[in-house]
Structure P
Amino acid sequence: MFQIQNTLVSLDLVERFFCCDLDTCLGACCIEGDAGAPITQAEREQLEAILPEVWNDLLPRAQQEIRENGVAYTDPEGELVTSIIDGKNCVFTCYEPGGLCSCAIERAYRAGRVTMRKPISCYLYPVRVKQYDGYSAVNYNRWKICKCAEVLGRKQGLRAYQFLKEPLIERFGKEWYDELVANCELYIKQYLSD
């Protein structure tokens with residue numbers, strides 16, 4: 001575990017290889033699981049504000065869910081998460097040709113229609129951040145649907161912290177990320193090099 005500023009960072013970020021392999025998984029993280037994506041109250045407000053810009057990209061059942069229950073709910077663990085349909089699909093999931101799942105929010109962001117890329121928990125995945133009193137835990141979340149991403153990451157020699165450079169900087173800042181890189185490089189040199 002690395003301590004960087006007020007965070008504890010799992011060694012999995014340096015020991016695990018990772019690179020999303022959308023050609024293989026088809027964006028399964030948007031439609032698998034038993035709850036929506038974790039969001040903050042501020043993100044909920046952002047989602048409500050951008051809803052008119054993404055509305056036409058949403059599935060009809062997702063539109064109905066949002067009309068009836070809103071963009072988010074509190075899950076059984078007490079965490080605020082995006083609303084889901086069919087007990088698993090995020091309401092912001094849309095589909096590309098070939099069955100690839102994509103995010104309506106990110107689609108609108110790339111088109112310049114909104115300034116929110118997507119919830120930070122989605123952008124950071126497979127990292128999950130848990131808040132505690134006075135610090136945050138930054139953990140790697142292993143999920144079977146991401147096995148192909150671990151295989152591709154190993155093939156490309158891309159470690160999780162490297163793959164997640166942009167979202168980690170967005171969440172924690174450049175100074176924090178630079179400190180993470182220094183710690184990771186030292187750890188690789190001391191423990192992982194042949």
Structure Q
Amino acid sequence: MSNYPIIVFEGIEGSGKTTLVNHVSKYLKKIKRDFVKFREPGGSKNSEKIRKIILDNKSDLNSIADLFLYFASRSENYQKIIKKNYNKKIILIDRFTDSTIAYQHYGMGINKNLIMNINNFIINKLKPNMTFINLVNKKNLKKRLKKRLKKNRYDNFTFDFYKKVQSGFIKISKKKRGYVIIDSNKELNENKKLIIKKIKKII
């Protein structure tokens with residue numbers, strides 16, 4: 001395995017993945033390892049512009065338009081961030097290809113093979129070295145979303161939708177190497193320790 005792995009953090013809204021991504025980035029700074037971090041949607045300059053369209057509460061995008069905006073954002077990130085840093089720096093990604101399958105296929109019902117084929121075309125069949133799937137229960141999801149001062153379009157789906165998406169993440173992770181399930185309902189410090197322990201083994 002490369003000393004510069006690609007590490008992805010996945011999960012629905014309120015699952016704590018961004019908090020954990022930031023914790024890992026602080027750890028890598030502390031041990032003086034080169035890394036790059038980006039989020040999806042978002043990341044590169046153009047991808048951040050696309051993010052604003054996708055997450056705008058006033059957007060009334062249909063599910064197919066939504067999907068292809070994600071692909072456009074990912075293509076920019078692959079060409080301008082991932083290819084540039086692959087095997088040169090550790091790459092941390094806050095949501096990646098599994099999110100597209102979980103949200104757009106399991107959540108919105110778009111054909112899975114279509115999504116996977118376009119994903120593979122865009123990122124040249126690139127595979128993350130480790131993926132953390134962050135899970136959250138209904139009680140904590142509601143509580144965490146309620147605390148958000150500014151909500152975007154993806155913070156306003158029904159719980160049934162989030163439930164389908166989270167079940168999708170679990171299905172994606174089953175019987176596959178490189179996936180780690182994180183129960184974000186547990187104490188944050190416990191999960192921080194677990195993640196760092198796992199990351200130490202691959203860097």
Q: Assuming -14500 is helix-only ellipticity at 222 nm (-39500 (n - 2.57) for each DSSP H run of 4 or more, over all residues; to 500) as calculated from a single structure, say which of P, Q it is.
A: Q
Q | Read-out FRET efficiency 1/(1 + (r/R0)^6) of positions 57 and 105 (r between Cβ atoms, R0 = 25 Å, to 0.05), computed value 1.00, structure in P, Q | A | P
Q. One of P, Q was used to calculate mean count of other Cβ atoms within 10 Å over residues 81-88, giving 14.5; which?
A. Q
Q. Rg/Rh (Cα atoms, Kirkwood Rh), for residues 73-152 alone was computed and gave 0.99; which structure, P, Q, did it come from?
A. P
(Q) With mean count of other Cβ atoms within 10 Å over residues 9-16 coming out at 24.1, pick the structure among P, Q it was computed from. (A) Q
Q) Which of the displayed structures (P, Q) returns the greatest value of distance in nm of label points 7 Å out along Cα→Cβ at positions 65 and 169 on calculation? A) P
Q.
Going by distance in nm of label points 7 Å out along Cα→Cβ at positions 145 and 161, which of structures P, Q comes out largest?
A. P
Q. Of the structures labelled P, Q, which one yields 8, 36, 40, 16, 1 when P(r) over Cα pairs in 10 Å bins from 0, in percent is computed from its coordinates?
A. Q
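Computed from the coordinates by the stated procedures, all read-outs in this text should not be read as laboratory data. Remember, predicted model here, so these are calculated numbers, not experimental data. Cβ atoms are built from the backbone, for glycine too; each structure is taken alone.
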